[in-house]
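Some structures to go through are shown next.
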Structure I
Amino acid sequence: MTYLLDVNALVALGFLEHEFHRRVAAWVRRLKSNGGATLATCSITELGFVRVLTQAPQYGLGVSHARSLLLQLKRAKGVPFAFLLDDQDISRPPGWVKTGRQITDGHLAQLANSKGAVLATLDKRIPGALLIPEAKSRE
């Protein structure tokens with residue numbers, strides 16, 4: 001199975017001090033132990049990763065540092081990464097998209113679906129997406 005990480009999940013995985021790093025890292029470890037899973041990014045999630053790490057004061061990274069961190073994450077041993085080419089346009093957003101705050105989520109869910117993947121997120125409000133489960137206490 002291929003899981004397209006949304007921006008928040010990608011940032012949580014790639015930044016050790018993120019409040020949800022432990023949760024996402026534990027999920028990735030479980031994927032690795034079960035074998036056969038691939039994590040995916042796309043232009044939107046990679047750009048979002050760099051944007052968040054450079055604009056949010058709690059991270060305070062420069063563009064080249066954030067980009068380097070992303071590249072290291074994608075090359076790390078563990079679950080392999082894939083890059084999904086985004087060939088979706090705005091002409092047919094999912095029916096549940098009703099507000100501007102849902103546009104990117106809807107687009108990413110639709111992109112994942114079109115590529116035979118599942119959007120993996122920390123946001124429980126995205127229909128059809130996989131909500132990354134809470135980390136178990138011993139993980």
Structure II
Amino acid sequence: MQHRSLFPVIITSALVAARDFYVQHLGFHVVFDADWYVQLHAPRVDGGAPLEIVFMSPDLTSQPFPLRSAFNGQGMSMTIEVSDVDTLYERLREAGQEMVLELQDEPWGQRHFLLRDPSGTLLDVVKQIPPSSEYVMAYADHIKE
């Protein structure tokens with residue numbers, strides 16, 4: 001099997017706010033925009049297939065029943081890796097975005113912060129950093145298996 005893409009479709013009534021958040025703060029651009037469905041892309045640093053996210057309105061009678069309920073903001077997070085997490089963190093703070101977790105380094109090799117986008121999705125914004133020695137060893141041991 002050859003996969004072509006994988007992307008979240010987040011069902012929310014905050015379509016416009018979600019679209020504007022990802023375009024304004026995270027460098028996405030709109031590829032389809034209707035009153036019920038918004039599809040966004042962002043270029044990848046390696047030139048590969050673009051990052052993609054979709055927002056869709058709830059309660060659409062044209063959609064199968066399981067796709068009608070709005071996401072409630074629980075039980076899911078998305079991670080986006082960026083090249084300059086510190087600058088993005090400062091820009092988002094200056095824009096009044098509330099952080100769920102302040103910018104910090106983790107021993108497993110990430111510098112990151114957490115916030116909620118307008119749809120309620122928990123967004124983990126990360127930059128990879130060198131992990132602590134205990135995680136380097138754990139990763140090396142896993143590779144040998």
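Taken together, the values in this text are just the output of simple stated rules run on the coordinates, not laboratory data. Given the structure is predicted, the values throughout are model-derived calculations rather than measurements. Cβ atoms are built from the backbone, for glycine too; each structure is taken alone.
Suppose you compute Kirkwood radius over Cα pairs in Å, for residues 12-59 alone for every structure in I, II: which one lands on 12.0? Walk me through the numbers on the way to the answer.
Values: I: 12.0; II: 11.0.
Comparing all candidates, it corresponds to I.
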* Structure fact -> With relative contact order in percent (Cα under 8 Å, 6 or more apart) computed for every candidate in I, II, 31 is reproduced by structure I
* Structure fact -> Value 14.6 of mean count of other Cβ atoms within 10 Å over residues 84-91 was derived from the coordinates of, among I, II, structure II
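Of the structures I, II, report the one carrying the highest value of distance in nm of label points 7 Å out along Cα→Cβ at positions 20 and 92. Can you show the working numbers first?
Values: I: 2.9; II: 1.8.
Ranking I, II on distance in nm of label points 7 Å out along Cα→Cβ at positions 20 and 92, first place is I.
Hey, helix-only ellipticity at 222 nm (-39500 (n - 2.57) for each DSSP H run of 4 or more, over all residues; to 500) derived from one of I, II reads -13500; which structure? Show your work: numbers first, answer last.
Working: I: -13500; II: -7000.
The correct label is I.
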* **Structure responsible for 3.2, with distance in nm of label points 7 Å out along Cα→Cβ at positions 4 and 100 calculated and labels I, II on offer** => II
* Structure fact -> Ranked by Kirkwood radius over Cα pairs in Å, the structure on top of I, II with the greatest value is II
